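Laboratory data are not the source of any read-out in this text; all were calculated from the coordinates shown. All values reported here derive from a predicted model rather than from experimental measurement. Cβ atoms are built from the backbone, for glycine too; each structure is taken alone.
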Structure I
Amino acid sequence: MKTSPRTHGLPRFGHLIDVGIRPLGFFTALQRTYPDLVTVEVYGGEFTYISHPDLVEEILVTQQKKVQKDGFLKQHAKPVFGNGLLASDGEFWLRQRRMAQPAFHRTRIAEYAAVMSRHADTTFAAISPGSWVDIHPVMMRLTLDIVAETLFGTVHTDAKERIGRALETIMAHFAGDSLLQVLGMILQRSLDPAEEAAYQNAVQTFDTVIDAMIMERKRNPQDDTDLLGMFLVARDIDETPMSDTQLRDECKTMFLAGHETTALTLSWTLWLLATHPEIQQTLATEVASVIGQRAPTIEDMGALPVLEQVIRESMRLYPPAWVIQRESLEALTVTVGANTYTIPAEHNISLSPAAMHRDPRFFADPDTFIPSRWTQDFMAQLPKYAYFPFGGGPRLCIGQQFAMMELTLILARAIQAGTWQAKRLQRVVAQPSITQRPKYGISLRVRPHP
């Protein structure tokens, strides 16, 4: 049995600055230096970084009952997620997951296709041909409209506007100045009181709007088959309904997770296509052949292999959930090949899809956008957890099928809208926070097809 290799970093501070200021680059370097795992010292503590897909499977699947969600979501992000699906654990999480699952059943998801296409049509029609636009906020608004209607029924425009502004402030808080955040962690206090106040106000606004939605639905029941309706009628084994606080936590989680991650994948994919015109042309030929100019439907999904490859490759390079963290409840014994390691109890564990997806052991030319790599033969030989943009195990993203259909329908509509081009010399940089956002935006324009 082996002990984990260690990397010490700076005296006293360890790798705190690496983790705080350049986490994705640091994890990618760890991924390429340590073949299995490594213990990272960081300012009075440590965590183990997992760098082999077999060990990722151990943590997310084989020994998932011996780990729990990390402290970050439960402490630093608790005002946002509360005790919703993203942050809860154990039997409580399982109960909540079972209550939410029917809203994401395949037959139910199929009913959302028309809503997705309609909102996509409206969005792309509003973009002036040839005009430069930051595509990220456009995609954020599009996916917010979709999640509001498909999962929560009728949501008033004012409520959506307030939610959208609150969510943007909240996510900007977690993606703020890295150096200030590191210093704040050391001093255990905020170094930007104005930004902290804006964050607290945004959380309060978010809570207020969601509470009002819940009360309105209770007064005027609409449909018990959307997510909010299902939560309202759900009962525990002792016939106890979900509390208003828990309803709010679950709705907040679904609003954030249901639109942020998909909007990011759409933004990154359109940028990748705009900067690889030959791949965009191949995709445009496929879309024209299969769909023409009619609205794409769920039945088209299996007939668009190039589009599926493009989405897979985009999520390989820019998985929205770029890091997954767990905490061990007891000592773990994990094995990869001939090597067996121990991980202590009450120990933080980090896994990074973003770093794993760029590992040259599994992906040739790993930093290059090559959708055609995703052949059936390639996927058959790829270790299962070398690629896991939706997580894995029992906590596999509940909205995976929802997201894949949404991505397919919207991107097909985007390609029908015209040829996408990227502004030259712009600085497009991924900023890893809770999600992997474009730090300076992504400026694109679309020109009608000849």
Structure II
Amino acid sequence: MIDMRLLFVLLIGLATTAQAAPEVQSWRTQGGAKVMYVQAPTLPMVDVRVVFDAGSARDGDQPGLALFTNAVMVDSAAGLDADALAERLESHGIELGNGALRDMAWFTVRSLSEPDTLDVAIDSLAGILAEPTFAARDIERNRQQLLIGLRQKQQSPASIAGRAFMSRLYGDHPYGHDPSGEPASIRAFRRADLQAFHRRYYVAANAVIAIVGDLDRKAAQALAERLTARLPEGRHAPELPTPVAANSGIERLRFPSTQTHLYLGQIGMARHDPDYFALYVGNHVFGGGSLVSLLGEEVRNKRGLSYSVYSYFSPMRVAGPFLMVAQTKNAQADETIAVMRETLARFISEGPARDDFDKAKQNLVGGFPLKVSSNKQIVEYIAMMGFYDYPLDWLDTLTDKLEAVTLEQVRDAFRRRVDPQALTGVVVGGAAE
């Protein structure tokens, strides 16, 4: 007889052979949670990802509250303390994960599909979601961990630059503060704050449940109902305001290092932006294509100003940022900024070269199957689809939409949407001390 736990250990690291576009099914639980489901019987495993519109954009005037709440929730639930819960999961080979960003907070479990093991996984996750204890010792332990994390970030010029850039770009918009919060807010949190945030945002109507694995539709429906049975129905989080750039120009922050970190960008696009695919493909040519991008060619290859330089759009619930990022020697910071601006201006004026454009599309289309080659990747994709209200055929039609992008569409989108004269920038660096 095969030992199922041994089989789990042997198979856990193997990629699941998956179709480039798995069939996605969807429905809602009795409490109103959206469910996204893909049957994948190749391995005897189940991956579940539960996403809530409970990211740092919901912090209000308490920066870090979403992340703090999410972190403490996994420490104890339904009568089990942190040690007992960890032992219960570990003894069954169950993996638990969690996190929070600006738009969302999530919890994941990965388990064998064997009924007794899966039962423990789902019962544990359901307890974490609906009945977190918020014990005093767990709150204090997480408070100290978050404060240590913030101190570490203050020693990283890249972290300083990233936080300052988002604050400068978004100002008072909910995206303007970092999900990890500020020392003063972290120190001020009380148990009642976490309980209130949980009551408001960890409700069925605010949840998306993604399920991928070795179980049929009926079993997936039962699983989703179990996860939300103890959650109040509640209501979905309200719409976020449309962001407007708060500042242009460049802010310089001194940091004792031999390298300067550069963040330069503007408000970009949202998930349902009509220019989404044109901007996405265009950026792959400009700065998103690793070593073969135009930005890399001009800044790194021709001038040797930076080994690491790239650009990206970060689409979110409402418009996320467009960013150019580089790291260079202190004495070369101004020259690097000038080359980045000039390269962007030329790209907007002239558009990508035909050969570069064709190669970028081939790269994106050809690389897509690798992005959905495992159950873990698929569950992340379909959770994102459910969270942002994408159609069920989004994965199935993605490569066609990429193929359909024309050179003229890229040129037009960048000319309308990106202004190299109105960029916001943050420069962090200075002479080593």
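Consider the structures I, II: one of them gives -13000 for helix-only ellipticity at 222 nm (-39500 (n - 2.57) for each DSSP H run of 4 or more, over all residues; to 500) as calculated from the coordinates. Say which. Attributed to the structure labelled II. To test your reading of the models, identify which of I, II gives 4.9 for distance in nm of label points 7 Å out along Cα→Cβ at positions 197 and 237 when calculated. Structure of origin is I. Computed over structures I, II, FRET efficiency 1/(1 + (r/R0)^6) of positions 53 and 141 (r between Cβ atoms, R0 = 35 Å, to 0.05) reaches its largest value in II.
If Cα extents along the principal axes in Å computes to 60, 54, 43, which of I, II did it come from?
Derived from the structure labelled I.
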